[in-house]
Structure formats: C-alpha cells, structure tokens
Structure I
Amino acid sequence: MNDPTVPIRAAILALPESTAAALYGLYDVLSSYGEIWSSITGEARGHAGFRVTIVGPTSEPFRCFGDIPVSPHASFEACDTADVLLIPDVMMDLAADPRGRWPEACALIARCHDAGTTICTVCTGSVLLADTGLLDGRDATTYWGCTRMFGAHFPAVKLKAERMLVAADPDHRIVTAGGSSAWQDMALYLISRFCGQTEAVKAAKVFLLGDHSEGQLPYAAMIKPRQHGDAAIAASQEWIASHYESANPVARMMERSGLSERTFKRRFRAATGFTPVEYVQTLRIEEAKQYLETTDLNIDEIGEKVGYSDPAFFRRLFKRQSGTSPAAYRQRYAASAITAGI
C-alpha cells in the first residue's frame, strides 16, 4: 500500500472506439468512492485515493462509441507519467486484423511502461496492449470473443481467457481483466493494491460492486449518527462505541444516563433514529463485518467477540441485518475475494 496521504495518479486511455461504461465507470469509482463513503458514514478519509485523468488522442473533445461525449484532460503526447494507465475496452471487428490500428495509443502504452507505470486493461483493451508486444510470452486474459483473434494475430500471448484478472508478471506491472463488466473487478483490485483492502471494501459497498442476487443489504454500512444536542444520549453513544460487547449493554447505558427506562428509550430514539437495542445490534454487526473482512477468526469466535455467546442467534441476526450469512459475507469481502483471479 502507498503513502495514504498521497493520491495515486491514474490515467484512463480514451479513444473514439472506447465504450462509455468502462471509461466512466472506472473514472467514477476510482475518483469518488472515498468521498462518498465519508459523506454517508461520517468516517474520515482513510486514504487520499486516486487522482484520475482521461487522456485522448488530442485534448479536444470527441465522442466515443454510442455517441457519448468525452473531454480529455490531456492528450497522449502531453500525458504525464502516471502510476497506473488503464485501457478500457474498445469496439472492433473481431474478425479483422487489429495490428497497427492505434499506433499513437500503443506508443503511449509503451512509453508509460518504460517509465515504470502499471498497465491495466479491460476486455478488448488487451488487444492494444498485445499490439505493443508487451504481452509476448506472458499470461493475459481478454474478452472471450477475442480468443480466436489472439490465436491468429498474437500467438505469443499465453491467453487465460477463462480467468477474470491475470497478472502478466510477478510484480503485477501488467494486469489484464476479462469481459467488459470486468472493469469493476479491476477497480476493486487497484484500490486494494494501492490503497488497502479496507478501502476496496468501502468502494464495493458504495457502488454495490459484486453479486447482487442477495439485494443491497450485504453492501450496507452504518449511516453516520445524527447530529443532536442531547448530552445524556451522546454520552451513552460514546460509551457503547467502546463497550458494545458488554453484557446487558442497553441497561448499562440507561443506568449511566441517569434517566428512567421510558425516558431513555424515547430520547435515544429521537436523537439517533434507532431504538437502543437496534443501535447496539447494528454496532455489533458492523464490528463483526470488520472481523470477517480482516481476520481468519472462525465465525463463532467473532460472534463472541462482539457480544453474542449464542452462535445460532448471532448468525440469524447477522443475516437479518446484512442480508447474507457471515460465511458468504467473508467470501465476498475478504482480501482473497477482492483479488480473485490474480
């Protein structure tokens, strides 16, 4: 992981044949996930994230595939050396010979690689990379419909079209991604690699990246607390933040507040939007998520750590709050899941 105070410089290569989904999807996720997460949860930024620019054949606006407008921040010629150069998919005739079709873009790719930039492609973007010769003798993946093209025109590439993400070298200087929607996998991989696993999980939750069959709950996080002026309730919130695993936490918060049970519950709900029990359960499940994302502790141990001695109750509550089981949540958000295919 890089210095968290210094943004990663990412350049996205744009052509008239580029598709807007990958181009703007990568731009949006990489440039804004941290700010959105902070605005939703109230957490401070954990990493400066990415400073993203779009580079085109010239700096003049043009329209990419689908007649979508693109306004490059810089031209290929004026492109400063970036930490990462991303090559989204391009529309092309898969039966035609693509060699020599984008000489200026290929020159930029080669120049950036020579300068130490990490080169990443999505879907058919790998064709441009292959045309530079940088993939010769190396593993790569691409859109499954390009396999015949690679066999005919880039036979030196060791194609692994069944995989979603493939690193061409031990240092991950070159990384390729599969089909057009694989830009999402690439975005999470880059955030995890350069900013850390925790940041990648934030991006996945903000943009609902991944399998959506279980709905939105697996992506949800605790919304930042309401601003309120109730000192007794604020003191209770401060205490429970460090003692969420304690036995009988609601009773202990109420006792510390000096309020009657009825008054405490009424004022707590008015101040936070949660009942005291809901608030404690939400805090505990958020902590459980952190353990699942970052440790190898077994699920029963995690339940105990966050205050639940009954494993069955913990699993039921976790699924009710998160829309999925603890095991499935871990499978989605653990570090190995973010970098699957590499």
Structure II
Amino acid sequence: MAFIDYILEKPSYGWADEKGELIVPTTKQLWKQAFSNINILKCRKNWITMISWLMAACLVPFFILFLTRYFSWQLLIVTVFYSIIIMGTHGTIWFHRYCTHKAYKFSHPIWRIITQNLVIKTFPEEIYVVSHHVHHAKSDQPGDPYNSRAGFMYCMLSDVNHQRIKKDLSEEDYKRAYHFMAHTGVQLNNFEQYRKWGSLARPFYTVALWFVNWAFWFTVLYLIGGPGLACAIFTSAMFWFVLVRAFNYTGHGKGKEKHVDGLDFDRSNLAVNQTRPGMFTGEWHNNHHLFPGSARAGFLPYQLDLAWIYIYCMHKIRAVSSYKDSKKEFLRKYIKPETRKPV
C-alpha cells in the first residue's frame, strides 16, 4: 500500500467494502465513532481529537453570554463579518496555503507566528494538514477523509472520525508524516513521544498555544470594545468551526457533479468554484484543486482572492520571501488566447 493509503487512522466502519466501493456509515455509526475517538479515558492517544472538540465546547459560554447579555444588531454584523470573512480568509492563508501546500515562505519565523495567531484559534494544525494531503490524493474516492459522496454528517464529523493520523506508524513512516508538518513551527513529537501520544504535535505546546492565543485576543477585544465585543468575536470563532466543516461538503458539490462550463476546469473530482467562499475567503476550490501549490486561487478577472492579497502584501513588505503564483499557467492551459485579459 502507498503511504498516503494508511497514514490516517481508519474508522471502525472502514473506508471501502470488499469491492472497493465507498462505505457510507449511518448517522448513528458516525456519532458512535466520534464519541469513541474523543474519549481520552479510553486511550490517551485520543487527546488531539478531544482537544479539537474541547476548543469548540469552550466557545459555547461566549455564545450564550452574547445572546443573553450583549446582543445587538451591530455586534451581530461584526460577528458575521469576522466569522465569514476574517476567520475564513485566515483559514485559507494559514491552514490551507501555508501549512498544507507550502505555497509561500516567510522571511522570518516572527511573521509565521503572527500569521498563525491573527485570529482566535479553533483547532490544532495537525487535524487539518495531514488529512488534507490525503484529501487531494483521494478526492471523492474511498479514503478521502471528508468525502462529500458519503453525506453531510460524514464531513461534519470528519475532524474526529477521519482526520487524525494512524497511532501505530513505523518509525520510517512517522518521519514521512513529520515532514508534512516540519515547516509550520508547530512543536512536534519525536518518535518515542509519538508512540506515547499518538500525534505529531506535542500536547503541552498545543494546549499552551491555545491558552496564550485566547488570552491575548480576549484582552485585546475587551480593551477595544468591552466584554460584549469579546463575546461576539469568540462566538464568531464558534460559527467558523462549524462552517468550515460544512464547506467540505458544499465545496465538492454535496457529493454530486455540479461543474459549470467555463468556470470549473478540473473535472477529475467534484470540487466547484463557489462565489461566496471564493469572494469572501479566496477559496476558489476547483481552481485550487487544479493548482494546489499556488498562493493565488482567484485566476479569472472577477475572482477576488483576499488570501492572495494578504500574501502579496506580506511579500511587498518582505515578510514573505517567496511564493508560487499559477495564474499565468492557468490562463495558458485553460483560457483561449482571444479571451484572455492581462494578468
């Protein structure tokens, strides 16, 4: 088997049946798997999936306070804006284009740390990065950790059910998995520590970063706008935690072929270019699947790419030392010369 076939922990219901067909588990099976995978009393190697949901659970009190004590229409607008645009764009900049695809490089670690913590932290990098490599290798096929063909809840619970690395990798395979995360600045376990904790990321670093990030942002928001603003923005982070999982489903046509001629050029998978995720976060998903290593995904004239704007501006101030931009290659391969506009 290829390394990419077994790097992730297989769920109890499996990826495919004996004929190689996708297994679509029931909602009951999905929830049973989820609660099993966050049970740290059952196995301490469940710590990273437990932390992912614990972060979300700790956001709920802010949501309740926002609704019951600090709600206003102005703060609601701020909440929606921060969740959809700020959090969404940061997810594209940090988790997607840098941590996973290495589409650009920072000139100094301080810029990487700043970019990592531009928003409220909602889950560990490891949960996203390794599984996203598998997603690209197996898009919409059995083994894709958020396979839209398996349904909405399959995608919504994928972070704990399908996205963690296998807990018993060999030392050689662990080194290969380590390579996926080595550039991110996340403190990683050596092989002996991995055998104890079952993860790439070190538990102490993960928890410490979470608390420092939240303490910093709560203090800043409190000083700017009091407890109301702080609760509103932390509520935004909770909404994004849910929305990003829903995108794994909608971004691949809800499991159906919904490609549009002249817009979705990659037909090897179900990824589609959606207007809202594209305009608000730079997530032109079909374009991204064509050129996953590109720091820009908005290739057509109207395809605003806020994530690319951030990366490009960081390059201009020399915070980003280099980047890959595949727009010219896209135009050359997919757009007829007579219809091209200047790059």
Structure III
Amino acid sequence: MYRKFLGIAVVAGIAIAGSAAEARDQIRIVGSSTVYPFATVVAEQFGKTTQFKTPVIESTGSGGGLKLFCAGVGVEHPDITNASRRIKKSEVEKCAKNGVTDITEIKIGYDGIVFANAKSAPQMKLTKQQIFLALAKNIPDGKGGLKENDNMTWADVDASLPAKKIEVLGPPPTSGTRDAFAELALEGGCKTFDFIKAMKKSDKKKYKAVCHGIREDGAYVEAGENDVLIVRKLEANPDAFGVFGFSFLDQNADKVQGSLIGGVAPEFETIADGSYPVSRPLYFYVKGAHVGKVPGIKEYVTAFTAEKTFGPGGILSDKGLIPMPDAERKKFQKDGEMMANNISM
C-alpha cells in the first residue's frame, strides 16, 4: 500500500481537508474510462441501497484522473480516482508535494486489452511483433538500425495479412489503456528484435522511446476516452480496428470482435488464466484525508469490495470484470476494511 511506504504524517493530511471537504456531501470520482463502467454500476447500486447520494463519476483517463486526484486535498479535489494501471512513482511524489499523503490502493480485478474490428469483417490473427510493426513510430530498417514506419497496409507488415490500409482507433496518452497497450503489446513485439532489446541495458530512455512510441502519420487515430464512439466508427468502417478494454468488447459482442493475439482470443477464461498476452490489473485510489469528511467513502469502498460485487459471479463479472483469485481478493477486502476503520497500514 502506498500509505505504507510514503512515511508521511497522515494527521496533517486530514487537517488540511478540514471544513472544505465537509462542505461536500457527495463522493466525487475521476479517472480511467476502462474502470468507469464498473464504478458506475457500483455507484448506482450504492445510491439506491444506502442513505448516501450516488457518487459523481467522470471519465478522464487514468493519467488525467491521477493529475486531478494529486492536485490537493479539499472540496475542490476528487476523493477517488480509477486507474487501468498502477500509480507511478512520479505521481505518488506529486501527490505528496500537494499534501495528498494518505492513499489507499484497491485492486478490483483484471481486464484484457483488445484489438477489435467490426463483426461484419474477418477476424484478424496477429502477433505482438506484427502489432509493433504496424503501429510503432520507428521500426527496424533491416540493416541493424531504425527507420520511420513506412508500413501503409497490413500486407506491408506481413505478406500473410490483408492488403488493407492500417487504420487503428485508440486511446490518447492520458489513458491507462494506452500505457498498458504500449507496454504489453507494442513493447512485447519490439523486444523480439535483439538489437532493440539490447538497448534496454545500454540506453533505457531510447529503448522506451522506440518500444512505446506510436506513429503520428494518421495510421493511429486518437479517439479520446469515448469507447462508445470507437465502436460506432468500427461499425461504419469494417477495415478499421479499435483498442479498448475487454469489458467493453464483452458489452458490445454483437457489434465487434477481438483479434487473436499470439493465437489466443480475448475471452473471460483466457484473461483469468493469463494465457491471453495483453491483460492488466485495474485499480482505484482513495484519498485518506477525505475519509470521514466526505460522507460515504468508506461505505463505497466496502460496497465495491464485497463478494457480491467484485467476486466470482458478482455483478461486475457480469459486466466483464475478471475477478482476482480468492487470496488476492481477500487481501484488498482487508485493505479496504482497514482504511474504513482508520487503521494505519
């Protein structure tokens, strides 16, 4: 837990919140577009079944949410932020600089990142290397160096693929889905080239720039944090592909399909057992200084981490969330209980 290793006085953080946070009687949540549908389900249930108001949730992207969350303590700042990646060290430091020193991390489960197209089009079978060669800003030139990506069609990437224009709609840099896609898919394909892999030891900065850099010539189109819009565009253009979380694919299975990556289809079972190669954990972060100041935060956390919510067969698994194994799930339930009871971790 971050509150464990930050080593900063929690009492001071609570004092800063003071009367400002007390002026708000509704939980404010920001962050990941991937976690947004799950948080919305919990928030709606929470508003219906408790004495508290339904939390207000904004889909800002993981990076955007953490920026808002870390900006300070008090009524003008959010209480919780959702994230489709783990908080970065630099973000923890920014939080601390702004007085946000008591943070509880709650992992809610797992999600896969899909490379999807319209159900009316043929299903694609890709490797991580092919995805890298299609979308990376710079690719191997065949002479031991790099060149600007000049692959215009999928057939340019690999002769076995369709001779159709590369057009991929995906999340912007503020998105945790974008971060995870770059790390799991692009970097996964990037390091299949030995000379690039060697950069990781000799020049980490260059290695990351090469392996995480996405082309900016129109082949990859930043479609914002609106996955609904991506699905609509895929339906309108069967030659295009979209990058988003498995849960959204699951909810729109009548319209879009996921590509096989490394021969494995994105399915509930393959993400749960780890065989699908592009999957990641999902989180939310709670501002300890607001607990007890803004009504309902600890109760919301308890509701979210209940077995009937994020456990196997819970309401969130029906929405596409992949539950954690029992032991891991119980750990985060305990962390939530400790936070609710104001026990230092």
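When relative contact order in percent (Cα under 8 Å, 6 or more apart) is computed for each of I, II, III, which one produces 15? Spell out each step's value before the answer.
Values: I: 15; II: 24; III: 27.
The read-out comes from structure I.
State the single structure among I, II, III that was used to calculate log10 I(q)/I(0) by the Debye sum over Cα atoms at q = 0.08, 0.12, 0.14 Å⁻¹, giving -0.48, -0.87, -1.06. If you can, show how the numbers build up before the last one.
Details: I: -0.48, -0.87, -1.06; II: -0.39, -0.90, -1.24; III: -0.41, -0.87, -1.10.
Computing log10 I(q)/I(0) by the Debye sum over Cα atoms at q = 0.08, 0.12, 0.14 Å⁻¹ on every structure in I, II, III gives -0.48, -0.87, -1.06 only for I.
Where does the value 1.31 come from, among I, II, III, when Cα Rg over 2.2 N^0.38 Å, for residues 31-198 alone is the thing being computed? Could the numbers behind the result be given before it?
Details: I: 1.07; II: 1.14; III: 1.31.
Derived from the structure labelled III.
Throughout, read-outs are computed from the coordinates displayed, never taken from laboratory work. What you see is a predicted model, and the numbers here were worked out from it, not measured in a lab.
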